[in-house]
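Have a look at these structures, which come just after this line.
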Structure I
Amino acid sequence: MRNDADSMKADYEARRYYRNKGVFVWIDRLGVDHRAMQLLEQLKTVSSMGFSEKKFCVKQIEDDLARVRELEFDSDENQINQVFGRLEYRLTKAYFRFAVGQRFGYVNPRRLLNALDVRDSDSIHVSYRQLFDVRQDEVDKSFYRLALRKVHQDSVAIFLKEITPSSALYTLYLKQLNDAHNRFERAKILCNLERARWRTHDNPSMHQKYVMVNIPAFRLMGVDGKDTITMRVGCGSLETKTPLLSSQMERMDVNPRWVLPASIIKKSVAHHAGDSAYFARKRFSVIDRHTRKKVSVHHVTADMLTSGSYYVVQTGGVGNSLGRIIFRFKNNFAVYLHDTSQRDFFNLHDRGVSHGCVRVEKPFDLAVFLLGDKDEKVIDKIKYSMLAPIGVESEKTDDEDAEEPKKKEIDKRMLIHSVSVNPKVPLFITYYTLYPSRWGVLEEYPDVYGYDRVIYGMLKNYGVQ
């Protein structure tokens, strides 16, 4: 044990157990019984999952079990106490590695992905962007205690079978892995197989109706039983990645105002301070955060805009960066699904274009899909409101020389500003580089954020091959 330099969490727990004088798990006064053989049979399956048997001590355990069975001890490296001692330790270490990996995954995505992109740093402190915010089961000390109890209760085989993933997605990836022809194909399958091990508290298989955005595919899929809609989406760029999360669609706001994030103000707006024509053209207003009153753009400076004391707000309607409708759901990032006033990028293959939000190609179709009650009057109002020339009407600006747009008639009785999604519809923003199409065929997508690369790097600790 003291000579073991392996540093996975399960390895530390195995060493901690024996350092704290834990009782023997696999060996008693009668020797080693069938429980060790049950574990060994399970450990031999790791090669079919793409791992090296060496990382789970399979050959060493197998050889020592044979020595015990045949009483083949000697006076050198295979003295009876040495054999039993290393067998006890390796069985527990391999058992912990295997049980934790199958129950929770061999990689912890929260720890891995949330320490990937540096947000800010100085000589003392480094902060990272949160990229993964999906509730899932995570291993704790109680699981190791449970695993040990299962050995003592003679239920090793049953326990390991119970904790092995059984989802259709996991089974599909496992079959695909064994049919893979080259190293690159295997690497992609292994990363997605690992994702299928993560036990999220909510997932699409638990619902009849849901919306799923798969970032590498740059596609949205809405499923309602056998009915499915799909559309292209734009997601966050490599610098401003869309976070992975699960939530529920709660509300649709038509012709929303856009309150610009501080990052966009600093990068794209602040240097236009004093240019009233720019603010008029963009239909930006500057609002004092404390008084909630509009501030004349003539008096606004770059320092004021970046101070955090002022909002920059874009009027809703035609030309608004959020488009004509936004789909709201609770999350910790202030990201949403929304329409867009710039639609040319939907023809691009790489649609990583946003600051983190998801831009949808067919917002009206998504709005209708989300409605629980397909009330034709509500649908008509949503459609009218999304097409009405809001924002084209004459507006007073701080620029006296600005050209006044022509007024257009709007039927205010047909306008609708907000629609509740009732019942709420589950939303999953995911990251699969290999995923079944609606026809059940596995489709391959590029690793646009490089997550496969870092996951595969962690899986190498288990000798992926």
Structure II
Amino acid sequence: MTAVNDDSFTNWKTREEIAESMIPIIGKLHRERDVTVLLHSRSLVNKSVVSILKTHRFARQIAGEELSVVETLPFLQALTALDLGPSQIDIGMLAATYKGDDRGLSVVEFTAEAVAGATGANKIERGEGRDVVLYGFGRIGRLVARLLIEKAGSGNGLRLRAIVVRGGGEQSPEDIVKRASLLRRDSIHGQFQGTITVDEASSTIFANGNAIKVIYANDPSEVDYTAYGIKNAILIDNTGKWRDREGLSQHLRPGIDKVVLTAPGKGDVPNIVHGVNHDTVKPDEQILSCASCTTNAIVPPLKAMDDEFGVERGHVETVHSFTNDQNLLDNYHKAERRGRSAPLNMVITETGAASAVAKALPDLKARITGSSIRVPVPDVSIAILNLQLSRETSREEVLDHLREVSLTSPLRRQIDFTTAPDAVSSDFIGSRHASIVDAGATKVEGDNAILYLWYDNEFGYSCQVIRVVQHVSGVEYPTFPSPAV
């Protein structure tokens, strides 16, 4: 029989009490000041006691140093004394950088200096928010909806006002109830965190108090959004039916200001990977694409590697979970192999991610090729990025660089890092990063590096979509302390 370590148990109870005391502070900052509290790029808003403790432990494993709620609580408390405007503040980075500061500043003084850009005369004033419309309500549409509802706590950011689905006047009386049920429960991502009710008479879904109109239409031309009080909205097209500028322009109806596509854009439609080229979007651009989940997974690590080591050429092989455009059982499909049973086979298919790299990273001179295999898992994929570098390096140097990028660089929301020796695909369901570097699988020999990059091709990609929408809508708030450039 194993003896109980009383000291360890007492320490756990103490940390539980501290984490519990953090929850109302985090919630109040979010609701009243539109401040999102992060811990090494992971949001602590609406998190449970155990979740806050686990986030601290995970951050400690990646950073390679102790980080506990005992250290971060003083910085959280210091924030309450400041006149903060809308922002994202990383108390993990505050605690880590404070350790290395030798000026003798108090926690309050250090915090005030580190977040000075979000206080007083420098702070951003809270706006009225921006209306958002979802066109299509499939896998990505419902996850984007969850994220929009989650971020509506302050009432001053993105506001999901409507969902457009096929049906015209032919939908069954139970249609909206069924759609609400799919939002409420998900076999992969679990139950919706909150309450969902339906008013069939007004065709409205109420999610955590947010009224979301369900509009039935078979074509963009059938909808006048101003009739629903929607104005200057961003429409997110989740159908993939139109991918060029001409097709997507059909959405620019009364009440709609911009269109964001959740699939690779064609022609001159900008393909945006947040963290890499989102700052190239012109203010007057009305149509843009968030590229593909795989493009979002490989471009940030590719940029990080090129910036540090240079990349001469590369090949990406994606082992991708099956998707809704494949068949459950063998049946007709316009793409021959995708007609074969998705849950019973590995299916060789094509990927446009490699060719899309040039759009997101025009300065990258290396030729990148790619291919893909669909496999019988419902979510989370892995990209194997095989790179010839411009100089010789070592595995330790590559991992140290990528770990640092994941913690302190402008790409820290896109790139995550895991050292877990027993990690498997299901461990990354729900990851909010575009990709996760698997340290244990990384191989480096001379000028050749092979990276294994996990990514939640549903949820992680949806988070990237939201980041792009926040950016183009003007409600992407600055992060403090500012990450290293």
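All of the numbers you see were taken from the coordinates with simple rules; none came from a lab. As the structure is a computational prediction, the values presented were derived from the model and not from experiment. Cβ atoms are built from the backbone, for glycine too; each structure is taken alone.
Taking Rg and Dmax of the Cα atoms in Å from the coordinates of each of I, II, which one would give 28.8, 100?
I
Looking at Cα Rg over 2.2 N^0.38 Å, for residues 139-218 alone, point out which structure of I, II has the largest value.
Largest calculated value belongs to I.
Of the structures labelled I, II, which one yields 18 when relative contact order in percent (Cα under 8 Å, 6 or more apart) is computed from its coordinates?
For relative contact order in percent (Cα under 8 Å, 6 or more apart), the value 18 is produced by structure I.
State the single structure among I, II that was used to calculate mean count of other Cβ atoms within 10 Å over residues 27-34, giving 11.4.
Only one of I, II returns 11.4 for mean count of other Cβ atoms within 10 Å over residues 27-34, namely I.
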